[in-house]
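Nothing in this text is a laboratory measurement; each read-out follows from the coordinates by a stated rule. Quick caveat, the model's predicted, so the values are computed rather than measured. Cβ atoms are built from the backbone, for glycine too; each structure is taken alone.
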Structure 1
């Protein structure tokens, strides 16, 4: 039977064949819950099925697939897809499914635009669960997801700006998100380094990774309203640079 990634990436004619073949194996008494029955036949969760088909780049061309799944129209499929994507936390959609989705969507402008509207609600859902449970498995999966977002190019500058302004600094530090933003050249390090709301610990990691030129550290240290905690950190990093214990960054 077709798996998640095959349904996600299938060309239009192949996707129709896969869904039609599965529909012939559905129980006749399942007409009122066709999508769930189809997922059972394909050995997928309903979330996996709706996201794989719903994020397939050709689904707009395939009203027959939508109908075979038991949806009235494409809008009904989209609504359920969005609900699973934004509210599921690695249960009906595993981390492998999420990473496959991001790889598939990257480079497709239409799908990328759809994703931009769904990302923030999804990440807020995950972070709210982490705050309550502090579940290490969820935290590790979340780290993988965030790395994939930035590494694939799906984290555009407006998304990164929203994260810097809205995401709690504790989550940013947990995910090394400032590092990911700079390493993937989404926002210039000179811009990031001079922001007052970036934690000293986050700036220290940038220095330790060799991403901040010495001249930039010196310029920031001369800022008249610098907080004492950041001032001490920067002075210590300059001392370590002078003794060759820190990379001096690119010029």
Structure 2
């Protein structure tokens, strides 16, 4: 029988967790900061914001993108529930465009053919780690003023080639934000966990604030974020 998941945990992983447990920080400490910097460098993004899981990353991506009640978010029907549920979390309506029969990913032609004016964002999933046609999906969405969110939860370390140049998932110009998962059945695991990457400094800043309930030392920030803070921080031990 093929196992649902079979993670590889070696002695170095165990030692790192033990060191974190013995440190002064079990959450939001220097190990998380170092992880964010290293992950951003690995995928080729400017900013990485670690979360408690990838569902939280998708949820926060919706808020950062300004998706709200009355908006429509299009994704693929061939995905985990979170790719659609993240829209419902902010009061928007999740909708679906058909998949490409060869890649099993969101089909740009179907996306364009069924476009509606109330579409605020597109969630393009890299199913099984195989990239969707991000350049074409981005063209369809951006010509119509929609935000592109790449759900690369299956695809840490993956990439694609376009016009003779190699790009990594999360490290290309055709997604405004990309999310990754570190659940045990994914490419790499931290026990649980997720991350949002982006090249947009405003998106990264807002994601960091929302991750921590909007708590900062600047009193003016409360005039900006109001009630939007959520609790989606990453623990040092990966949970």
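Upon calculation of mean projected area of the Cα convex hull in nm² from the atomic coordinates, which of the structures 1, 2 produces 15.7? Answer by label: 1.
Using distance in nm of label points 7 Å out along Cα→Cβ at positions 9 and 49 as the calculated read-out, with 2.9 as its value, let me know the right label among 1, 2. Comparing all candidates, it corresponds to 2. Tell me which structure, out of 1, 2, gives 13.8 once mean count of other Cβ atoms within 10 Å over residues 105-112 is calculated. Computed on structure 1.
So distance in nm of label points 7 Å out along Cα→Cβ at positions 65 and 121, computed for just one structure, reads 0.5; which one of 1, 2 is that?
On the way: 1: 2.2; 2: 0.5.
For distance in nm of label points 7 Å out along Cα→Cβ at positions 65 and 121, the value 0.5 is produced by structure 2.
I have 13 for relative contact order in percent (Cα under 8 Å, 6 or more apart), calculated from one of the structures 1, 2. Which structure is it? Source structure: 1.
Using the calculated result -20000 for helix-only ellipticity at 222 nm (-39500 (n - 2.57) for each DSSP H run of 4 or more, over all residues; to 500), pick out the matching structure from 1, 2. It traces back to 1. Given that distance in nm of label points 7 Å out along Cα→Cβ at positions 33 and 97, derived from a single structure, equals 1.7, which label among 1, 2 identifies that structure? For distance in nm of label points 7 Å out along Cα→Cβ at positions 33 and 97, the value 1.7 is produced by structure 1.
For which of 1, 2 does mean count of other Cβ atoms within 10 Å over residues 153-160, calculated from the coordinates, equal 16.2? Going through each structure in turn, the value belongs to 1.
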